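Listed next: structures, encoded as structure tokens.
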Structure I
């Protein structure tokens with residue numbers, strides 16, 4: 001009876017977990033951009049090709065076990081056998097073809113979905129510079145002269161040219177429904193091109209464990225119509241504090257998650273200076289020990 005009760009509780013827990021997950025749309029299988037759609041196609045095709053071996057092997061295993069069971073008098077056991085070149089060719093050709101198919105699909109997709117590769121579009125790409133901090137993301141719009149923290153606003157249907165670095169430990173910039181993740185490293189500039197096909201709100205995160213507070217290192221991605229994006233830029237430019245070395249230092253010093261907010265102005269060359277700094281901003285002091 002205790003064993004039966006344990007089994008019933010375990011089965012109930014499995015059913016509840018399955019029911020809870022049933023209402024969740026897997027992000028990787030619900031793409032909202034061309035890069036994520038290409039990755040979904042590659043995933044499905046790869047699984048389909050591999051199932052071409054897995055399913056027959058499972059069926060053959062069950063069939064052999066059933067046919068050569070002890071109670072089957074018709075099954076003949078023939079331990080004496082000889083080498084067969086045709087059989088060897090058949091046995092090894094199928095896995096070889098699968099490897100060739102998988103390798104070919106991976107090679108083509110790795111070039112088509114290469115992060116630095118520009119996305120074909122009639123719209124002019126938007127440049128967004130990204131700086132990973134503890135435990136937050138800073139997004140700079142150099143052409144618009146504004147910046148935001150933990151909220152990325154982009155125009156739907158427009159390619160976005162990301163330039164990504166880190167002012168702290170290595171992180172990973174990832175928006176699952178838009179596509180590829182790429183690492184953010186201090187002193188280096190990574191390039192990533194993504195696009196949202198339609199308006200919507202998506203979840204962004206750091207996909208690389210980076211210490212305490214890592215679970216809070218998420219951000220919001222709002223893909224909006226182009227006119228709404230222009231209004232957001234105009235509104236942001238007219239209000240909020242300026243992104244200066246001092247405010248940047250204060251932001252970097254705050255070692256916790258931040259609510260989304262914006263900066264109304266950004267000095268030219270700010271991102272390049274952050275890349276050149278190759279690490280967290282440090283306040284310099286004069287000979288008297290006072291901060292400068």
Structure II
């Protein structure tokens with residue numbers, strides 16, 4: 001079982017001719033409203049990859065709340081522990097250029113009210129893979145990491161957006177996932193402090209998993225023409241967690257995550273573009289060895 005403790009947003013997606021520089025206004029075409037948030041994205045990715053998923057987060061009382069939860073509900077993610085607060089539902093403004101690159105700003109809103117006490121102990125046993133990100137309070141993350149470690153849950157942390165782990169401890173975390181910029185805030189030596197691996201995603205160049213014993217696993221990427229890279233990192237994290245939850249060894253779970261992330265880049269948006277388990281199965285065979 002996968003428990004995701006994290007953010008739930010609504011995404012406002014703007015297609016633009018190029019990403020704006022500071023102080024620059026760039027005109028685009030029609031905008032799109034879609035569900036998002038790193039926590040919700042990873043929950044949906046894990047569910048579509050075949051695992052049972054419980055989402056713990058928070059939304060506002062009206063407005064975007066229903067839309068933010070729609071795809072999670074349709075895909076049978078357990079939403080019984082999602083809180084409703086007086087803050088507005090979190091919102092991300094996402095600009096996407098013709099190459100699929102993006103620029104994102106997030107208003108946290110109700111995500112600031114996500115608390116570790118919302119997670120019951122019964123969800124944190126050895127059969128659980130706990131998935132976290134940094135779009136909610138790092139202090140609440142740290143509290144939950146300590147509780148989950150005490151009950152021998154597997155802990156997967158996506159280091160996004162970039163920043164320090166403290167007050168959480170690296171040696172309490174099984175797997176840390178980061179892009180190259182985010183990983184630079186830790187340093188590759190941090191891999192030796194994790195319980196299983198530091199996974200560094202590298203876009204079209206694939207990914208590396210740096211292991212505590214000094215070893216390394218290289219993971220290739222599918223060759224694609226990206227339409228929109230939004231959500232690819234979250235899909236990688238969710239699919240990786242699903243693979244581990246289903247008993248795959250790390251190298252096999254990483255290959256599935258890489259294939260799933262690439263497939264997400266073939267359509268606009270995050271959640272709406274995330275692949276089903278059958279799509280991932282079919283794509284695995286196209287990955288280089």
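Please state which of the structures I, II yields 2.0 when distance in nm of label points 7 Å out along Cα→Cβ at positions 34 and 98 is computed from it. Going through each structure in turn, the value belongs to II. Determine which structure produced the value 2.1 for distance in nm of label points 7 Å out along Cα→Cβ at positions 138 and 234, calculated from the coordinates; the candidates are I, II. The value was obtained from structure II.
Given a value of -8000 for helix-only ellipticity at 222 nm (-39500 (n - 2.57) for each DSSP H run of 4 or more, over all residues; to 500), point me to the structure among I, II it was derived from.
Working: I: -13000; II: -8000.
Here the read-out was taken from II.
Quick check on the output: 17.6, 51 is Rg and Dmax of the Cα atoms in Å, derived from one of I, II. Which one produced it? Here the read-out was taken from II. With distance in nm of label points 7 Å out along Cα→Cβ at positions 114 and 130 computed over the structures I, II, the top value is the one for I, the highest of the group.
Where is mean count of other Cβ atoms within 10 Å over residues 162-169 largest, in which of I, II? Please list the in-between numbers first.
Working: I: 22.2; II: 14.1.
That would be structure I.
Rule-based calculations on the coordinates, nothing more; no lab input. All values reported here derive from a predicted model rather than from experimental measurement. Cβ atoms are built from the backbone, for glycine too; each structure is taken alone.
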